[in-house]
Structure I
Amino acid sequence: MKIAIASDHAAVDLKADLAAWLAENGHQVSDLGPATADRVDYPDYGYKLAEAVASGDAEYGVALCGSGIGISIAVNRHPSLRCALVSEPLSASLAREHNDANAIAMGARLTGPDMAKACLEAFLSTEFGGGRHAGRVDKLSNPSLKETAR
């Protein structure tokens with residue numbers, strides 16, 4: 001799979017660890033930065049990640065910052081992105097199965113490297129369930145869709 005990964009300064013080390021692990025597992029990884037732990041603004045990197053996934057340059061995105069919150073908000077500003085903030089494998093799997101998430105966010109100050117890898121493994125190995133979830137996911141990118149009977 002083609003996977004884009006980006007972070008802010010607080011998550012540079014986790015980003016490097018995950019990028020290497022993804023490559024070792026046969027994925028094509030595009031590291032969108034930053035390259036150092038010098039202070040940067042997470043929205044800049046969240047927007048870069050969102051554009052990489054939305055344009056098709058990457059199938060999935062991995063967004064990292066100190067808490068995972070700020071960068072996930074930035075990624076989700078793009079109408080084509082569904083970025084889920086996760087902290088354990090079950091939420092990562094459900095993000096794909098129920099929400100067709102195309103990006104995953106984690107906090108480097110909250111999630112260690114082993115747990116982050118377990119989350120990524122669950123995320124990347126889970127397919128979207130479709131069915132009853134499909135209409136809901138369509139509404140995420142198109143808020144003008146009217147409420148329908150269940």
Structure II
Amino acid sequence: MVDKRVGIVNVGSKKMIFREAKATGIVRLSKESLNIVAEGKSIKGDVREASTVAAIQAVKETPRMIPHCHTVPVEGCSVQWEIEPTGLRCTVTVSTHWTTGVEMEALCGVSAGLLCAFDMLKSTEKDSNGQYLDTSIEGIRVLHKKKGEPHN
């Protein structure tokens with residue numbers, strides 16, 4: 001019989017080792033919005049700067065959002081932005097020395113960063129009738145994870 005109660009997996013017996021995860025995703029945007037991002041001139045401020053802060057906050061708050069996640073001492077977090085022809089890509093890398101991985105932290109960081117970017121650009125993502133264009137957040141996924149000693 002399987003215990004169906006909600007719980008957290010016990011990782012107390014696992015070794016504390018270096019762990020890293022990298023995740024990515026993209027918010028599809030209009031050319032107008034992409035130009036605003038490139039120029040850093042959103043009416044709400046610099047999109048990449050504010051969205052980086054949102055991504056870092058989400059990494060640190062992952063266990064508060066995802067019930068089964070352990071509180072992990074995040075040692076490093078980097079957020080990178082790329083303007084692509086049809087959207088703005090966010091890539092988050094998270095690292096720690098701990099008993100469990102940081103994939104969820106990286107995924108939460110990407111998600112929050114892209115949501116913040118969408119929020120800051122939503123006024124330019126509407127047609128003349130006030131309807132949203134084909135703006136979407138897509139392809140959020142783990143690119144890779146490492147377990148063991150860091151590779152420099």
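Values quoted throughout were computed directly from the atomic coordinates according to the rules given, and no laboratory measurement underlies them. What you see is a predicted model; the values in this text were computed from it and never measured. Cβ atoms are built from the backbone, for glycine too; each structure is taken alone.
Couple of notes before you dig in:
- For FRET efficiency 1/(1 + (r/R0)^6) of positions 78 and 110 (r between Cβ atoms, R0 = 25 Å, to 0.05), the highest value in the series I, II is held by structure II.
- For mean count of other Cβ atoms within 10 Å over residues 46-53 computed as 23.5, the structure of I, II it came from: I
- For helix-only ellipticity at 222 nm (-39500 (n - 2.57) for each DSSP H run of 4 or more, over all residues; to 500) computed as -13000, the structure of I, II it came from: I
- Given 144 for volume of the Cα convex hull per residue in Å³, calculated: source structure among I, II: II
- Among I, II, which structure scores highest (criterion: relative contact order in percent (Cα under 8 Å, 6 or more apart)): II
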